Every structure is written in structure tokens, then in C-alpha cells.
Structure P
Amino acid sequence: MNIHTGHLDLFEIYKFVATHPKFVSGKNGDMGEYTKLVATIVESIPKQAGWYLWGRFNDVGFWETVYLGKSGNKKTSSLYARIKEELLDERNAFWATVYGSEPTERQFQKIYKNKYGPGTRSYRKRNVHFIVWLGVDEISEDEIRADEQTLITLYRPAVNIQRVSYPPHTKNTENILKSIDSEIQKILK
């Protein structure tokens, strides 16, 4: 199995948000600039299967995984597609980081008229600074799911509430863990 890793820093998004206090939306017609920014940020992510971790470094410098996601082998479920979609759809996490979750939620509900319910899930991703991704060649959907459960158990992301006690490791688990940890160390260097 070939493993490819990388990471995104989200500070350009925060810089954009800091200069756009009004929550952007397609409904208001002001989403284009944000969409272009996200497209630029994700352009280096491969269109392959794998996993990604939204996270940050805590007050003592340890990595905290806030959310762990998986991507599949299909075009619309690749790492590139999933991360891009989340950066677009869950953008209220960035506005909430800068301006607070209550003012952001009021803007969000005013625009979408409660169509999507509260943005609670997105707000749990507040204060995230990086997304670490890991792409793999030649892996089945079952293998992706199996290692996802192991990664959730080991990295304990706050947003992932579905947990399996002591999931079995696969033949790839050790290499996946080493690759993720190595990429997290690259951020620090």
C-alpha cells in the first residue's frame, strides 16, 4: 500500500473571515470569493481514498484531533472532494471561531430560515488550525472503515461520537499511524 500524506493550514480562511464579518452564502450571492479560496487551499489534495484529521495544538503543544473523517474510492468521496465539501459546508465553524457561535448561528439561521437546523456539529470544529490528510492506493471500502474505527479510538476526536471499543488493527494500521504522526511532526518543523 502506497501512503501519501500532507496537511493544510487554515489560517488563510481565518484571514478571510476576519475581513468578512457577514457570513457568506450562496443564497446571498457572496460565496464566490470564499469558494475560490477553498479551491486554492485544497488543490494539492489527491483524489484518492484515505483519512483526514481536523485538529490543533493545545496549550502545552500536543496535537488534539477534533474530527476524523474517511474518504472513499469514488470521485465524489475522495479526500479532495470530502475536505473541499466540508470547508465549504461547515464554514460557520470559522466564523464562530472569529466572531462567536451565537452571532454566527443567528446569521446562519436568518439566511437559511432554519432549513438545516442548528449548526451544532460545525461549531464543534471551532478553533481548528490544521487538517492532516493521508491518502492510500489500492484499498477497499471495508479496509477504510476498519481503520477509521481504529483511528477514532486512538486519536479520540471530540466530534466523532461513534466509537467502537477495542477495534482490531488491520495489516495497514501501524503504517497509517506512523504516517499520520510523521505528518503532524512536519507541521512543527
Structure Q
Amino acid sequence: MIIKPNNLKETANILYDILNQGDSRYNSADEELLLADFIMREAISLEKIDIPPLEIKSEEGRTNYSLEVQGGEKIIGKHLLLKEGFKRENIYFERRFRNSVPDIFAEQEGKIILVECCSCRVSKVIDFLTKADEVWILTRGEPPWLNPLSKADTMEWFIFKKGINWSKTFSAYQSWMFKEIKKVKSPLDQL
């Protein structure tokens, strides 16, 4: 389901819920508004996908789910990538990409998907999309097939992709950033 909010404020609130998830380290109203603007301009599309039931081997199952930070979310992310056709040897955990380390990095046949588990720094979405095809966010919670009757605390899957106006909007954003950087004065400018 494509998420198409009505206005900038509504979009920023949706992004806050998806990316912050109660972790105040990721609060940034300015970055939420910037990303919301990209979505409102159709430079980035946001989609919510139902997580299908996944067959996870017992050695990966509930025991590893809580042993590692974001262990369960990473297992589910890996299995979603496998379901999308990625091979195991093309899926990496905690691998450096640009200026960050996504939880999962998958690259196959020129397609790059990055998966962030639980809360995520807002600026990563635009930064990652400069070189990646998709950025997935898996929210904190139980997989839906473990407790199908409860919607509370259920994991959700969101996908950010470049939209139809990506090139135009990103180019304008880069120009604006360059102008802002040039405004900053340095003591070295006096030399």
C-alpha cells in the first residue's frame, strides 16, 4: 500500500512514527520535514507492505531472536530479502555503506537494498537512496504471524524508493546545500 499523506505536517508525523519508534536519539524535526518534502514532491515514495509468514529454521528462530541486538528483525529482514530473490551470499550484516552502517546490506545484479531494523536516523533515507534502490524499515515488534490477533506491538515493513521526481528534487536539494555551505565563513577565508 502506497502511503500518500495530505500535507507536510501529516507526512512528518508519519515519518516520526516510522523512524523514531520511541528512540529520542533519532529526533530531528528539520530532517523529518526535509524527508516529508521529498515525499510530498513525489521524489521519494513510501510504501507499507504486509509481512508474509516466513519459514525460519529453528536454529535461527526464537532463541537467536533475543540474543543479538535487533536479532529477530535482522533474521526477518534476511528472509524477506531471500523471498525477494536475493541469494544468501549477497546479503551482509552491519556493512559500511556511504557514511553509515545499515543493519543489512543486500546487492545483487546491480540492485541495492538496505534494511534498517527498528529506529533509524532520518537523514539515512535520503543519503542511502543516492546510491541504493530501496531502503526498508522493519519496526520493532513481534512478527505478525506469531500473534495474528494482536495489532499492538506488531512489526511493520516500510519501503522507501526513489519517486518520479527524484532527480529534479535531489538536484535542487544539492544546489541549496552547496549555497548554504558557501555561506559559512571560515577563518581561512581571510588568508
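When Cα extents along the principal axes in Å is computed across structures P, Q, the figure 65, 37, 31 traces back to Q.
When relative contact order in percent (Cα under 8 Å, 6 or more apart) is computed for each of P, Q, the one that comes out at 24 is Q. One of P, Q was used to calculate distance in nm of label points 7 Å out along Cα→Cβ at positions 106 and 170, giving 4.7; which? Structure of origin is P.
For helix-only ellipticity at 222 nm (-39500 (n - 2.57) for each DSSP H run of 4 or more, over all residues; to 500), the calculated result is -10500, so let me know which of P, Q that is. Of the options listed, only Q reproduces it.
We did not get these values from a lab; they are worked out from the coordinates using the rules stated. Predicted model, so just to flag it, every value in this text is computed and none were measured. Cβ atoms are built from the backbone, for glycine too; each structure is taken alone.
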